[in-house]
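**Student:** These are the structures, in structure tokens.
None of the figures in this text is laboratory data; all of them are computed from the coordinates on show. Note that the coordinates shown come from a computational prediction; the quantities given were computed from them, not determined experimentally. Cβ atoms are built from the backbone, for glycine too; each structure is taken alone.
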Structure 1
Amino acid sequence: MKTGARDAKSRKKANYSHTSKAIVPTADALIIGGGAIGICCAHYLSALGKKVLVVEKNEICSGSSYGNAGLIVPSYSIPMAAPGVVLQGLKWMFDPQSPLYIKPRLNRQLLAWLWRFRGACNPHHVQRSVPVLRDLHTASLKLFEALANLDGMNFALEKKGILELFNTPKGLEDGRKDIRLIKDYGIENRLVPKNKLKEYLGGI
């Protein structure tokens with residue numbers, strides 16, 4: 001599932017205030033920043049009957065939200081803090097392109113957080129976290145679908161699924177373990193044999 005905010009003009013049709021003038025009108029809620037999160041907050045508050053004022057220095061969703069994209073994948077419900085991640089995480093921390101890059105520095109808060117992260121890399125934490133993340137992703141997906149059905153709301157929501165390719169035996173075995181784990185929580189994935197890959201790759 002891929003989402004992106006590409007049509008900034010469609011945001012301005014929504015039912016909430018947007019002004020660049022130096023005035024202070026009466027409002028129930030003041031939202032600073034007219035990006036995707038700010039506008040979604042304004043939308044749902046407005047639906048509750050609240051009068052909302054959005055303060056944005058430029059056009060609505062003209063900043064990072066304009067070209068932003070992301071994934072909503074219930075099958076990615078295994079937390080990053082999981083058994084075996086500590087060793088991998090140490091490697092990731094020094095790679096700016098990794099999913100867990102943290103600029104190395106002597107900082108008490110950072111060291112305390114890393115220690116807590118290490119403590120969370122256990123099976124009990126994973127078992128508690130998977131259903132929470134699954135429900136969060138599922139609810140988020142429904143909300144995105146509802147937003148996509150609003151008149152004039154075009155943010156390039158696409159449903160294509162995800163195909164993961166494993167190029168090492170260890171990667172494949174890790175994938176099998178993840179499939180078995182999340183299946184216990186009602187999340188269905190399946191392994192695709194090599195001779196069936198062409199059906200999914202589309203000529204790539």
Structure 2
Amino acid sequence: MLGPRGTLLRSGAIKLDLLIRDGRLCREDVPPSRGSIGIRDGRIAVVAASAEGLDATDVIDAGDRLVMPGMIDPHIHIGHGAPHASEFWTEGCSAVVGGVTAMLSYYRRHPFNYLDLVPELIAAGEANSPIDFSIHLPLFTRGNLDEVAEYRHRLGIIGFKFFPGIKGADAAVMTALPHTGPMLPIDDTFVLTACARWRLCRARSRSTTPRIPT
């Protein structure tokens with residue numbers, strides 16, 4: 001169990017689902033120190049200086065290796081090199097090797113009718129990704145702005161991207177990419193309107209629970 005100032009204490013007997021024993025535990029407030037972590041019901045139940053007295057269904061001997069939280073990759077492009085279903089699997093497996101346990105995939109498809117397009121993308125990820133994932137979207141049209149609340153409540157999406165600087169020749173190059181469709185020009189007013197819509201969406205959601213597909 002955790003003691004004051006992040007010190008590690010010995011724990012009494014406790015039944016766990018998973019025990020990661022004898023690793024060097026990385027925490028934000030103290031240098032790595034030897035210890036063990038017990039998991040129960042998908043959550044960390046105990047952190048102890050010794051595995052003594054800890055019983056678990058599954059045990060991993062960390063062998064003095066570093067034990068740290070999984071990292072988050074906040075911007076990747078699933079589906080640019082292969083179908084989404086296969087890339088959720090291959091890129092997710094590659095991410096795990098590097099210690100990444102959650103990824104946010106950027107998704108842009110013309111005509112930007114995300115409420116129709118994204119559910120299929122989420123289904124592909126749920127069926128094939130070995131790690132946690134989420135989606136973030138570029139907003140291009142007034143229709144996108146009107147649907148921001150729906151992106152949150154129906155799709156569980158809370159991250160968005162804007163391209164106010166891509167105009168003229170740059171936009172033409174991006175538009176030529178066959179798999180993404182045109183880069184529609186936006187201005188500062190569009191971005192400010194989107195931010196205002198999102199603030200309103202968050203305010204309305206404080207007393208409700210978002211409905212996210214499972």
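**Student:** One of 1, 2 was used to compute relative contact order in percent (Cα under 8 Å, 6 or more apart), and the result was 26. Which label is that?
**Tutor:** Checking each candidate, the match is 1.
**Student:** Hey, mean projected area of the Cα convex hull in nm² derived from one of 1, 2 reads 15.3; which structure?
**Tutor:** Of the structures listed, the value fits 2.
**Student:** Which structure, out of 1, 2, was helix-only ellipticity at 222 nm (-39500 (n - 2.57) for each DSSP H run of 4 or more, over all residues; to 500) derived from, given a value of -12500?
**Tutor:** Going label by label, the one that fits is 1.
**Student:** While we're here: When distance in nm of label points 7 Å out along Cα→Cβ at positions 98 and 162 is computed for each of 1, 2, which one produces 1.9?
**Tutor:** 1
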